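Structures follow.
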Structure 1
Amino acid sequence: MKIIDKKGKIFGFINIIDLVVILILGIVIVGGVSRFRKAAPQIVEQNQKALIELEVSEIRQPSVDGLQVGDELFHYDKGQYFGKIVDIKIENFKEAVSTSDGKIVLADVPGKYNALVYVEANAVDTTNAIVVGGEQLRIGAQYRLKNKKVAVFGTIFKVDIVKE
């Protein structure tokens, strides 16, 4: 009995091209499963308190008025709870302008403000990231947040896990 017969079948059972396709498909599936299995983050600690400092820049007075201590913030797209505002610091927005003698100085822009917003949130500390409201937090990342009154973009400046 020959290994490959006249019809190109191995042991008269399966075509060699079909066998190659099945083997390649199997290798791809096994590789994908093993890759995702390795990538799953390990939870270090759940239900941690996190203090998040974010900057909301170049906003006008109505947005400043819409951010109040005690307000709850939510992710804009998903609607998931992000955290509660515990402190706000408002500063005038400054922009680089050149003077008549050629120097560049930072000048206040009338009617625009920067807000440093401090948010207390429930976080999950994993090996890969700190997760708040189903989103991984990264310093420098920008998040769109909302409450009852406003929707703003905030840039994460600092994330601290509060040890109790």
Structure 2
Amino acid sequence: MTLPDIEQTCTELGDRLATYLNDHQITQPLLVGIRTGGVWVADRLQQKLQTGDDVSSLDISFYRDDFTRHGLHPQVKGSELPDSIEDRHIVLVDDVVMSGRTIRAAMNELFDYGRPASITLVSLLDIGRRELPIQPDLTGARLELDNGQLVKLSGPNPMTLTLA
């Protein structure tokens, strides 16, 4: 399997996101990346969009539905969001969307900060093994992996993909 070129995929995704935001008349969106890979991708998108706000980050460790089974990841850093996201248009960015559970946890945390006007889900990669009915609005690339196979994004500079 050939993995996509990450820099080219981020550039194309940034172009498509700019068009999407313009078409939906969304100005000054707040980019929120899910730690860690989603933050790296959100930083690349921010370079393209130049929205004026810094990229915010979510650490969803406490919001995961498997928290009691797996415990706390040793590198929990906490979330960095504005005091309120009330009525803000959020662009939620993750590196890989697979089951949908990470996105569900991220949205639960976002709503603890306020009620956003909208949430646009952007993913660098879509693996497509959904367990929940959550779909990205924009995806950089879709990968078909064998059962048990995973893809890992390393970075941030440079960002690289590996299969595991």
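Work out the source of 0.95 here, i.e. which of 1, 2 gives that when FRET efficiency 1/(1 + (r/R0)^6) of positions 21 and 125 (r between Cβ atoms, R0 = 35 Å, to 0.05) is computed. Value 0.95 for FRET efficiency 1/(1 + (r/R0)^6) of positions 21 and 125 (r between Cβ atoms, R0 = 35 Å, to 0.05) corresponds to 2 out of 1, 2. Determine which structure produced the value -6000 for helix-only ellipticity at 222 nm (-39500 (n - 2.57) for each DSSP H run of 4 or more, over all residues; to 500), calculated from the coordinates; the candidates are 1, 2. Value -6000 for helix-only ellipticity at 222 nm (-39500 (n - 2.57) for each DSSP H run of 4 or more, over all residues; to 500) corresponds to 1 out of 1, 2.
Upon calculation of volume of the Cα convex hull per residue in Å³ from the atomic coordinates, which of the structures 1, 2 produces 228?
Working: 1: 228; 2: 119.
The value was obtained from structure 1.
Relative contact order in percent (Cα under 8 Å, 6 or more apart) was computed and gave 28; which structure, 1, 2, did it come from? The value was obtained from structure 1.
Supply the structure label, taken from 1, 2, corresponding to FRET efficiency 1/(1 + (r/R0)^6) of positions 29 and 149 (r between Cβ atoms, R0 = 30 Å, to 0.05) with the calculated value 0.35.
On the way: 1: 0.05; 2: 0.35.
Source structure: 2.
Read-outs throughout are calculated quantities, based only on the coordinates presented, and are distinct from any laboratory measurement. Quick caveat: nothing in here was measured; it's all calculated off a predicted structure. Cβ atoms are built from the backbone, for glycine too; each structure is taken alone.
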